[in-house]
Structures are given as structure tokens and as C-alpha cells.
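Scrolling down, you'll hit the structures one after another.
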Structure I
Amino acid sequence: MSESQSRYSIVERLTSKKLEVVSSKSVLKEDLKSKEQQIDKLKKELENWKKDAQEDTKREQRRKELDIERASQEYHNSKEQMKDKEKVFEEQIKAIEKALLSIEEISKSSPTIQS
């Protein structure tokens, strides 16, 4: 009977050890699977980040293009305004020069009265 109990206890210990090993093996597989899932998650995050970065870059590029268009339009508007103002200034200069010539002519023909 003692021999039977001894075999039984050996079988019980071995079975218990086997269960521990199987459990440890399962934990390793789960850990490995978890790490693989983490890699997949990180890859997806990277792809999403790349897409976001591309979209951000496109938006930023479009914003800068619009800034250039606005600045160019302002430049052309200012250039046109400058032409108009130059014409006005030229007319004012001509009017002033004409007035100066008139004063000079009047000064030549009129005697200067000194008090």
C-alpha cells in the first residue's frame, strides 16, 4: 500500500508540476502575443501620425499659399494706388510750378514797392 501511495504522490506531484509548466508556457505565449499586439498598435499609431502630419503639412502649405496670394494682391493694389497718387502729385507739382512761374512773371512786370 505504501508503494501505491508513493506512486500516487509521485504522479500527483508530476501532474501538478506539469500544470505549472503548462501554465507558465501559456503565460509566455500570452506575453508574446501582448507584445506583438503592442507592436501592431505602435505601427498603427505611426501610420496615423504620418497621415496627420501630412494633412497638417498640406493645411500649413495651403495657408502659406493663401498668405502669398493675399500679400501679392495687396502689393498689386498698392502699386495701382501708387500710380494714381503719383499722377495727383505730378499734377500738384505742375500746378505749383505754374503758380511759381506766374509769380515770377508778375514780379518781373511789377515794380517792387518798398516801405
Structure II
Amino acid sequence: MAKISFYFDEMMSREATEQVIKRGQDVIMAVDVGMVQKDDDTEHLPYAKNHSRVLVTFDRPFAGRTLAKTDHAGLICLTCKQDDVGYIVRVLTEFAELYTPDDATGQVFWL
């Protein structure tokens, strides 16, 4: 079974990224791949799709717009505070254990 890989947008912290990676998840950050100050809809979402990664964000308006789209690898909108690293690590680790890339494709999840 294929595993979920994550693409964290600019809103995600380095601390959360490192903790999710320590739990065995595959994560890349927008800031590490030259995707700083890029457009959510026309650059971040396609980048995640082209790299078969579920995009993770705190950007609720972006997630709302993405509900109308299905041509993406999946999007998770976190609903906690950005500094709640424990929650972020827990929900993303659980998500990766429960879902496959095929399950996430074209879906928006509010966690």
C-alpha cells in the first residue's frame, strides 16, 4: 500500500515538520523547495499534485476554494492554532496511517 507524503505550505513551522518526520512521515516544506510567496491555487496546489503530495495548510479561504476542485493530490486544512505542534503531529500521523494517496486525491480534509 502506498504511503501518504505531505507538502507543507509556508504557514507550517519547522518544528512541526521535524516532529512529523520523526514519526516516520515523508514531508517537504515549501520554503525548502523554492516555493515561497507563490500562489496557492496556481502554484502550490499543482506543485503538490506533480509531486504526489497532500498539501497541508492553515489557510481556510484557500481550502474553501479547493473544495470546488478535484484535480489535486489532496489538501488538509488544519483547524488548530499554528503553534499546537502536538496536535499537528498527532492528526497528521493518524491521517497517514488511515489514508492512502488514492483516498486523498481530489479531497479536502478539515482536521
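Given a value of -36000 for helix-only ellipticity at 222 nm (-39500 (n - 2.57) for each DSSP H run of 4 or more, over all residues; to 500), calculated from one of I, II, which structure does it belong to?
I
When distance in nm of label points 7 Å out along Cα→Cβ at positions 22 and 102 is compared over structures I, II, which one is greatest?
The maximum falls on structure I.
Taking 0.00 as the value of FRET efficiency 1/(1 + (r/R0)^6) of positions 6 and 94 (r between Cβ atoms, R0 = 30 Å, to 0.05) derived from one of the structures shown (I, II), identify that structure.
It traces back to I.
If Cα extents along the principal axes in Å computes to 32, 30, 24, which of I, II did it come from?
Details: I: 159, 32, 8; II: 32, 30, 24.
Derived from II, not from the others.
Throughout, read-outs are computed from the coordinates displayed, never taken from laboratory work. Not measured: the values here are computed from a predicted model. Cβ atoms are built from the backbone, for glycine too; each structure is taken alone.
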